[in-house]
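Every number here is computed from the coordinates shown, using simple stated rules; none is lab data. Everything quoted here is computed from the prediction, not taken from an experiment. Cβ atoms are built from the backbone, for glycine too; each structure is taken alone.
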Structure 1
Amino acid sequence: MTTATVKKIKNAKPPFPFEAYSHVISQLPKEDGGGFLITFPDLPGCMSDGATEAEAVANGKDAFKAWVSARKDASKEIPTPFYRPDTVPEVSGKFVTRLPKSVHAKLAERAKAEGVSLNTLVLAYVAEGLGRKAA
């Protein structure tokens, strides 16, 4: 059996408070376990969830602190709060796309192996990809 090495990251003080960053709270479908997801448009990959909206926000504060600390530890810049919902075109949060059957099958297989819905898996991949692009 191998043991993983865990790097301890020092808590870092954010350059801007949690309240300065916009966040989006979305209800999660029951097939994904229900509850609420909190994301931060200015902080790619920073997200959390909770059984209630209040719990999602509380957990989001912890995720925010961890995200900032990890970025500082990696010597990466912490984005200035920028996102303003009133400047974003109105979107529903839903879009439909066609995939090759082979890609759809691989995604469905991976989702089943992970024990999550296909939507949750794709959302995680999209969020991760956006985080890499902005990083």
Structure 2
Amino acid sequence: MRFGKTEAAPEADEVIEMTFAKRNAAKNGFNQWTINDVAFSMDKAEPTIHLRQGRRYRLRMRNASDDIHPIHLHRHSFELTKFAAKTTSGVVKDVVMVGGYQEVEVDFVADNPGLTLFHCHQQLHMDFGFMSLFNYV
């Protein structure tokens, strides 16, 4: 990576596996988006990922579609730890582009308790399920 370091980031306390997928024309003719086979429901709006304060988490994000997703985690910054199959560290962001059929890993520390929204920054993707709530106290 041009701006990152070649050495690995510290090990995470826990790895959270995430697969992003598209269900073509599944909701009123629009594509529906899922994270680990679950489309976010605005009716329920319940946390699906529960964290513990102070722990370092690694999000291993696999894009199972050909769409590009600008991924955002509210109320936290994260460190890129793997991008385009290359290990890196030292690059801190709050949005990362996950390309079609690409895998990206980022680490963050659970240091801002409460509900935290994780989502694709493309509004149409969010409207059709590409969101998740994290929670910790």
Can you spot which of 1, 2 the value 1.03 was calculated from, given it is Cα Rg over 2.2 N^0.38 Å? 2
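Can you tell which of 1, 2 yields -13000 when helix-only ellipticity at 222 nm (-39500 (n - 2.57) for each DSSP H run of 4 or more, over all residues; to 500) is derived from it?
Numbers: 1: -13000; 2: -500.
Label of the source structure: 1.
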Percent of Cα pairs over 15 Å apart, for residues 62-101 alone - highest-scoring structure of 1, 2: 1
Computed 2.9 for distance in nm of label points 7 Å out along Cα→Cβ at positions 70 and 110 - originating structure among 1, 2: 2
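I have 24 for relative contact order in percent (Cα under 8 Å, 6 or more apart), calculated from one of the structures 1, 2. Which structure is it?
Computed on structure 1.
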For structures 1, 2, calculate mean count of other Cβ atoms within 10 Å over residues 22-29 and state which one comes out highest. 1
